[in-house]
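A.B. asks: Below are structures written as structure tokens.
Here, each number is a calculation from the coordinates, and none is a lab measurement. This is a predicted model, so every value here is computed, not measured. Cβ atoms are built from the backbone, for glycine too; each structure is taken alone.
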Structure 1
Amino acid sequence: MKHTRYLIIFLIWYLSASCVSTPLPNKITITPPSSDIPKELAAFSGGWKGIFFGGFEVTLIVQTIKKENVHLIYSWGENMAGPGGYYRVLANVISGPGVEWVNKDNYRFTFVMNDDLESLTGILYNPKEKRNYEAKLKRYKLR
């Protein structure tokens with residue numbers, strides 16, 4: 001019974017992440033990581049999508065990877081706070097490996113590569129609520 005519950009939760013996450021639709025810019029360029037970037041960090045390159053537990057869709061496009069930072073596009077779907085949108089950000093590389101940044105409203109975003117190198121765990125810290133929201137993202141091919 002316990003395994004069935006986990007399987008159902010996984011299937012809901014997997015299927016819902018497959019149909020994520022968030023606004024993105026028309027032109028997206030991905031620069032392949034250089035050979036001196038560790039494979040766990042290089043695995044961030046490209047597109048990722050999922051849903052934050054709290055209900056809103058999220059897309060992460062990692063465009064350029066350096067040892068200390070990455071250029072990425074963060075996109076979110078419509079939610080209780082308002083319409084979806086996106087912005088470009090220079091995020092810091094953290095151990096894990098992961099990427100992290102704080103937006104203009106002081107929300108902290110952290111995304112860490114999972115051991116399979118095909119999924120990410122995201123944490124959004126909401127300073128107003130003093131609460132974390134977790135997301136699971138999986139790799140997807142850009143249009």
Structure 2
Amino acid sequence: MLILLNYILVNIIWGIEPLVNKFFLKNISISTLMLIISIFYLICVMIIAYKNKNKLKTDLIKLRNYKSLILLIALATILFMTANYGYLYLVNNQKAAIVAILTAIYPIITLILGYKYFNETLTKYEFIGFMLVLLGIFFINYKN
């Protein structure tokens with residue numbers, strides 16, 4: 001039950017986020033918004049890190065031995081920032097609801113890469129749900 005509530009909460013937050021971003025982008029630039037978000041994010045991460053300082057210390061010691069892992073983390077950060085900038089650009093220039101729907105197709109990439117590199121598979125019902133999502137996206141774009 002807790003997991004279901006977590007899914008619902010995450011989706012509510014992600015559902016509100018494009019509208020909040022659009023509101024702020026009426027008054028400030030994408031770069032300024034990203035900077036402000038990053039500062040608050042850093043503060044939150046520092047609080048979480050402080051509360052978990054023993055685990056953090058252990059993990060940082062482990063990371064010292066994995067230079068390639070550190071490069072992958074850097075790459076993930078660059079990809080995240082690039083995608084976030086593109087997303088904010090779209091929210092600023094399009095309807096927030098459409099942007100939210102059309103940028104939510106990233107699971108296709110996750111599905112393909114998860115299958116190829118992590119041997120992840122879909123059940124029959126997960127695949128049907130996935131196809132219904134794609135069909136819905138097609139109908140949203142078909143009129144446009």
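A.B. asks: Name the one structure among 1, 2 that mean count of other Cβ atoms within 10 Å over residues 118-125 of 9.1 was derived from.
C.D. replies: Working: 1: 18.4; 2: 9.1.
The value was obtained from structure 2.
A.B. asks: A value of -29000 was derived for helix-only ellipticity at 222 nm (-39500 (n - 2.57) for each DSSP H run of 4 or more, over all residues; to 500); which structure in 1, 2 was it taken from? Working shown, then result.
C.D. replies: Numbers: 1: -4500; 2: -29000.
Answer for the origin of the read-out: 2.
A.B. asks: Now for a separate question. Matching task: 15.8, 46 is the computed value of Rg and Dmax of the Cα atoms in Å, for residues 22-93 alone. Pick the structure from 1, 2.
C.D. replies: Working: 1: 13.2, 42; 2: 15.8, 46.
It traces back to 2.
A.B. asks: Matching task: 21 is the computed value of relative contact order in percent (Cα under 8 Å, 6 or more apart). Pick the structure from 1, 2.
C.D. replies: Label of the originating structure: 1.
A.B. asks: Tell me which structure, out of 1, 2, gives 0.70 once FRET efficiency 1/(1 + (r/R0)^6) of positions 102 and 126 (r between Cβ atoms, R0 = 25 Å, to 0.05) is calculated. The partial results should precede the final answer.
C.D. replies: Details: 1: 1.00; 2: 0.70.
Derived from 2, not from the others.
A.B. asks: In terms of distance in nm of label points 7 Å out along Cα→Cβ at positions 38 and 70, which of structures 1, 2 is highest? All intermediate terms of the calculation are to be shown ahead of the outcome.
C.D. replies: Details: 1: 1.3; 2: 2.0.
Across 1, 2, distance in nm of label points 7 Å out along Cα→Cβ at positions 38 and 70 peaks for 2.
A.B. asks: As an exercise: mean count of other Cβ atoms within 10 Å over residues 46-53, calculated from one structure in 1, 2, equals 10.6. Which structure is it? Let's see the in-between values first.
C.D. replies: Values: 1: 20.5; 2: 10.6.
Among 1, 2, the structure yielding 10.6 for mean count of other Cβ atoms within 10 Å over residues 46-53 is 2.
A.B. asks: As an exercise: log10 I(q)/I(0) by the Debye sum over Cα atoms at q = 0.14, 0.22 Å⁻¹, calculated from one structure in 1, 2, equals -0.64, -1.53. Which structure is it? Each step should come with its number before you reach the end.
C.D. replies: Working: 1: -0.64, -1.53; 2: -1.02, -1.40.
Corresponding structure: 1.
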